[in-house]
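S.K.: For reference, the structures are reproduced in the following blocks.
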Structure P
Amino acid sequence: MSDGRPPCQCVICHDYGDRDRLDNFQLRTIVHITQYGWSVVLVQPDGERPGHAYTIGLWHSHRAPELAMFGGDVYEMEETLNALGRRTAEGGSPADGERLPDGARGLPVAFRTVDTRWYESFLGGAVAFYRRPPLPFLQVVWPDANGLFPWQPGTDLPFRRTQPWLWLDPRQHPRGAWT
């Protein structure tokens, strides 16, 4: 590839010899990526762990980082990730540390690089699709009602725990619903 980034190693671009054994999730993901350029996976809340959502296909279609959101309503996160996917398709690929003033339903968001050690725990569908991690993943982080992000002074402890801090090494992450 001329831009210096590695080629895509997904199940669409590379035949791993098991295409006849792909499950319904993988087949549906391929259809969405072929039609729209990406797919959004919704992971419903499970007991103590809040829900999350993430994209598959932004790397394949646009060589842009995949995106993940945590702790909100899964359908609202899906809407936000699709809006950010459209922005990416138009050439607005986010980067680590970037903030958008209107990234989530008119609210600001920040982007943080996900440590690869979290991939299997939260992004397994993307790992199965691409087969060769690490691939770039950014966590889309939303602020509290005062516009403060979880790591900023002035946020209260319950808000700090609504979203995991996946840019940290898992051993450094505070104990809670995400660990």
Structure Q
Amino acid sequence: MQRKTITTAQAAERLGVSPQTIQKWVDAGHLPAWKTMGGHRRLDAEAVERMVAERRSRIEAADGVESIMLVEDDPVTAALIESHLSELRPEARLRVFSDGFTALLDAGREVPDWLITDIDLPGLDGLQMIRKLRENPATQKMRIVLATSHSGASLERFGPVPEGIPLLFKPLTPEALAAALTGE
């Protein structure tokens, strides 16, 4: 019996992400796929539907609960920010990542309400990650807070900070984080 297959574009539409995100999920082993003799990817339709159901159940389980994604490669700084967030938003679901690429993949699977990210990350830096998130209709409206220990020319090498995104300097204080999360 032959399994039903779908294209990358069909999977992207079904999951509400870009075809590039589907390709990254395939490359990372999150979705089974293979290439046709013509070089086109085909995905197992059942695996895509399982992912759709999984995403839907996560969203239903989290209904009404704020979700925050923290991307910070320094474990001490991540622990400090986690501590601040547990006091500021005790009911929020917090997901922590140490690199921009993994966070980008996860944000495509489950869009957080908030993204708090360091700028200087290994591989894909925080600003590159934000640019990618803003290209995807499903993730472009999430609220973002940037954090950095860089300033001046050191900060400028990453490129301009997108307009409307608060930039906090480390070490983050609970007051600065609270203000950024309330839009003050």
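S.K.: If you work out FRET efficiency 1/(1 + (r/R0)^6) of positions 10 and 74 (r between Cβ atoms, R0 = 25 Å, to 0.05) for P, Q, which one comes out largest?
M.R.: Working: P: 0.60; Q: 0.05.
When FRET efficiency 1/(1 + (r/R0)^6) of positions 10 and 74 (r between Cβ atoms, R0 = 25 Å, to 0.05) is computed for each of P, Q, structure P gives the biggest number.
S.K.: Computing helix-only ellipticity at 222 nm (-39500 (n - 2.57) for each DSSP H run of 4 or more, over all residues; to 500) gives -7500 for which of P, Q? Could you put the intermediate results ahead of the total?
M.R.: Details: P: -7500; Q: -13000.
Traced to structure P.
S.K.: On distance in nm of label points 7 Å out along Cα→Cβ at positions 106 and 122, which of the structures labelled P, Q is highest? Display every interim value, and only then the final one.
M.R.: Details: P: 2.7; Q: 1.5.
Comparing P, Q, the top value of distance in nm of label points 7 Å out along Cα→Cβ at positions 106 and 122 belongs to P.
S.K.: Same structure again: For distance in nm of label points 7 Å out along Cα→Cβ at positions 98 and 114, the calculated result is 1.7, so let me know which of P, Q that is.
M.R.: On the way: P: 1.7; Q: 2.4.
Only structure P yields this read-out.
S.K.: To test your reading of the models, identify which of P, Q gives 10.9 for mean projected area of the Cα convex hull in nm² when calculated. Intermediate results must be reported in sequence, preceding the final value.
M.R.: Numbers: P: 10.9; Q: 12.0.
Of the options listed, only P reproduces it.
A short reminder: the numbers here are calculations on the coordinates, not readings from a lab. Owing to the predicted nature of the structure, the values given are computational and were not obtained by experimental measurement. Cβ atoms are built from the backbone, for glycine too; each structure is taken alone.
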